[in-house]
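Peer 1: Structures for review follow.
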Structure I
């Protein structure tokens with residue numbers, strides 16, 4: 001029987017670390033950038049309900065738009081790679097004799113820690129409502145996987161792809177979103193917000209309803225199982241790269257077809273014209289099929305690059321590589337970078353989103369430099385005490 005690929009693949013950590021850096025740019029913009037563009041939806045109203053976040057025909061500043069657009073890669077990659085890493089880790093633990101109920105408990109604890117981190121950030125935001133963002137999507141998806149992980153790989157893949165492809169039909173024709181999101185009737189029920197649509201209520205703001213992002217974790221979980229089926233040799237890595245390359249190119253071709261049609265698959269956020277900015281201006285809240293295709297397709301191509309780079313190394317990947325380090329300390333990085341960015345914005349500027357785009361990028365660079373030794377120390381501590389609660393962070 002061939003030896004399976006290692007459950008710790010540097011390329012996966014590099015990919016995760018890469019999108020952590022992109023995420024820091026987005027959150028620096030969220031806390032520092034006065035001209036921030038955040039109109040990735042056709043239906044989500046503004047916080048004061050005076051109008052929609054996006055008005056068709058509105059001009060988009062290109063520098064601000066691309067600052068936002070490059071970060072769209074982050075959330076789909078987080079969910080996909082969370083599924084991949086968890087699938088590989090669970091198979092390793094199962095091979096070591098961990099019973100199924102213990103695996104369930106481990107996943108539940110991990111989910112609880114992630115959700116507790118989301119709650120802590122929500123409290124620090126001081127908005128007076130629960131702010132449910134990407135950690136909410138990850139934590140609730142982990143809880144769902146306690147049951148769903150028992151399904152065959154083909155079923156997981158079919159469920160994930162099926163929801164990405166069919167969610168627009170559900171949301172546009174069964175709810176439907178356009179009428180429910182009229183400014184005279186902006187509220188959804190709490191279960192609808194938590195599961196299906198981004199939106200607001202008196203007590204909660206949901207940007208990442210669970211089902212869309214669970215679909216990406218399902219696909220990532222299927223990919224993790226696929227990796228484990230490959231031999232730990234050149235051929236096994238080549239097989240993974242071929243699958244990623246084929247999947248990535250196919251997703252981008254399908255994206256181009258749907259975006260050119262300017263109809264189903266765009267979640268109502270249609271192109272105003274044929275400029276590149278309009279082609280790339282897609283719905284993230286909730287994720288349109290075109291959004292998911294582009295971001296997962298680009299992620300697959302980046303993974304091909306990182307897999308090939310790792311395959312060409314003469315030895316183990318450098319532990320000092322910032323991408324590797326940030327990818328291996330992702331939750332710690334996430335929590336600390338929010339605190340640093342928000343705290344610095346209030347301390348230095350007296351509030352949020354008061355400075356220029358140039359200053360936003362400078363602050364991102366400074367925070368990344370500060371995070372490097374902090375993440376290095378945390379990784380060392382985590383490895384020193386592998387059985388401690390730090391294993392869940």
Structure II
């Protein structure tokens with residue numbers, strides 16, 4: 001039996017799908033794999049084209065395979081120095097299906113050159129751009145505390161760098177607290193993790209400064225510290241940041257942005273952690289200087305006090321001598337005046353006594369006169385005041401006598 005036109009024959013139990021449906025199935029299968037949503041792919045850049053729309057198209061080649069890719073305009077602004085065909089790069093982004101082309105492709109969000117030539121070009125271009133912004137200006141460098149209370153260390157908690165820092169801190173300043181803020185310091189995800197860790201440091205209570213550390217490695221291993229995100233995170237950190245990345249000869253853009261750049265993690269720790277032994281010696285020296293200064297000040301005050309005491313003695317001695325002379329003179333003058341006054345008083349008293357004696361009734365009665373008073377004590381001055389029978393009192397010089405009047409006669 002023939003089937004009507006347009007009906008596709010299929011094996012029993014198998015569903016027939018269209019091209020669009022098959023593409024949707026493949027797309028769903030790819031996008032359902034979590035690892036493909038955020039992937040980092042390393043390869044050689046080929047067919048690199050920057051379109052007038054702002055989008056960038058490319059092919060990423062391996063030894064035996066190829067994958068197409070696109071970097072949309074919204075992410076293209078993050079590329080400082082554009083790579084070239086033949087450069088080895090790491091592309092970060094996600095894998096998805098492009099239905100119109102019928103192929104899967106890489107939707108990039110970032111292009112990171114890793115070849116030495118490409119890395120040098122990208123680093124120099126980024127350095128120049130950030131320098132124009134002033135991120136490396138020495139005037140923005142912040143001083144480190146002389147005696148930090150707590151230090152944050154951004155590094156891998158399992159790396160050699162953290163062990164070097166802990167050894168130095170234990171030897172120099174075992175009393176200072178250390179907070180390890182973990183971050184991957186190598187690989188594609190390292191810049192984002194280091195930048196995030198730096199932002200966390202400013203929120204840790206009591207932290208005085210930050211060390212960003214990583215041990216030695218190849219140029220590719222140290223490339224995360226040339227990443228713009230790390231550089232900006234260092235300048236955005238509210239605390240002074242010291243870098244100790246790589247070996248003696250290594251230098252990164254993070255070093256240029258840091259407030260202090262040291263060649264190794266150990267050197268960074270030597271700079272940040274004060275030497276307790278040197279601190280004790282300094283305190284001992286300062287104590288000796290303070291003791292000497294105190295002794296000198298006390299001696300100066302003692303000498304000044306002695307001089308003032310001598311001046312006071314001289315002043316008081318001179319004043320006392322003058323006062324004694326004045327008192328002696330005053331005493332003599334007062335004695336003379338008192339003696340004169342007494343003599344004049346005695347003379348006046350004798351004169352007054354003689355005058356009073358001359359006027360005294362007793363003196364008159366001494367010459368034979370007497371005073372006669374009636375019974376009420378009234379002095380009788382005339383015989384007319386008497387009559388026969390009156391009782392009178394007669395006062396003589398040496399006593400009194402009572403008498404009765406037996407007769408009264410007139411004066412001669």
Structure III
């Protein structure tokens with residue numbers, strides 16, 4: 001088996017990355033058993049709650065080493081940039097007979113001596129630069145440039161992301177690989193489970209569900225404005241919003257949301273659930289009128305994938321990636337217009353839209369998207385490991 005190294009992605013600051021890795025490992029071990037051997041490297045400082053879900057995946061080998069501790073990341077990156085690799089990291093990977101490395105935000109160096117795949121989720125800092133401080137913008141930009149110029153195979157999750165990558169970084173043309181992720185469904189929760197989740201959060205029988213972290217680009221403020229318009233016109237439409245209530249790039253953003261709720265008077269219509277247990281997400285999706293994602297930018301939305309897997313209707317902003325991801329099963333609206341969103345919500349709320357609940361929420365795809373995800377990932381690993389990767393010359 002090809003031994004492929006992974007390190008933890010995301011965590012409490014970015015649950016999307018954490019869940020992506022969890023889903024990826026489950027999919028490749030279930031859909032292609034015996035083909036790849038995932039080796040997941042943890043630091044000795046990992047939180048036991050973060051480690052536990054990965055430890056339960058059959059077929060994943062876990063290695064714990066202080067070499068992967070968070071307090072070494074900056075020093076390891078500097079060694080990788082200056083020396084071509086962090087000697088301790090390279091030694092660890094070779095000791096565990098790694099054939100290929102899967103990188104996300106941590107660059108392991110141009111002289112690592114092991115082929116590498118760099119997954120770049122999106123190019124938000126290029127599309128929405130005003131949402132980043134200058135330091136945060138350059139941190140992302142230099143990381144991407146290091147991976148691109150370090151000879152990595154570039155893995156992207158959408159055609160929209162691939163277009164952006166090749167537009168902003170022309171040297172990647174011909175080197176990008178499209179691997180659209182998908183989420184397997186564990187089955188639709190039954191009525192009792194749905195009711196219990198709804199009652200646990202004090203929700204009415206009818207509501208839209210918005211499960212996104214409260215980052216500025218997720219566009220919660222537009223939802224508040226749309227609900228205010230509807231309320232002024234005599235319509236009481238409820239949106240329940242769950243997710244971590246912090247934007248690490250704009251720490252005051254959630255306060256702006258709560259202040260706007262007060263000034264518009266729609267606190268009863270826009271319900272703040274906070275960070276809820278993950279096992280409540282699927283029941284709330286199934287119990288909702290539709291899942292809402294008003295985002296100003298996405299790489300490939302996990303929220304949309306989870307709703308698709310559960311065959312739940314969707315109300316989505318008019319991003320190209322949303323239309324790529326959910327054409328035929330969503331009501332789209334102008335992501336810059338509260339009026340457009342208000343109209344979309346009201347049509348779906350009244351049942352005047354073509355969206356239907358349950359099995360009619362989406363056409364049956366000709367290709368199983370989860371199997372395609374697994375197949376495309378395995379094919380990429382095979383391509384990378386079958387090619388010779390000469391060590392790039394050190395830049396001057």
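Peer 1: Compare relative contact order in percent (Cα under 8 Å, 6 or more apart) across structures I, II, III and report the one with the greatest value. Please list the in-between numbers first.
Peer 2: Working: I: 30; II: 9; III: 15.
Structure I gives the largest value of relative contact order in percent (Cα under 8 Å, 6 or more apart) among I, II, III.
Peer 1: Also: Out of I, II, III, which one gives 0.98 for Rg/Rh (Cα atoms, Kirkwood Rh) as computed from the coordinates?
Peer 2: III
Peer 1: Comparing volume of the Cα convex hull per residue in Å³, for residues 216-335 alone across structures I, II, III, which is largest?
Peer 2: On the way: I: 144; II: 178; III: 107.
Structure II gives the largest value of volume of the Cα convex hull per residue in Å³, for residues 216-335 alone among I, II, III.
Bear in mind that the values in this text are calculations on the coordinates, not laboratory data. Being a predicted model, the structure only gives us computed values, none of them experimental.
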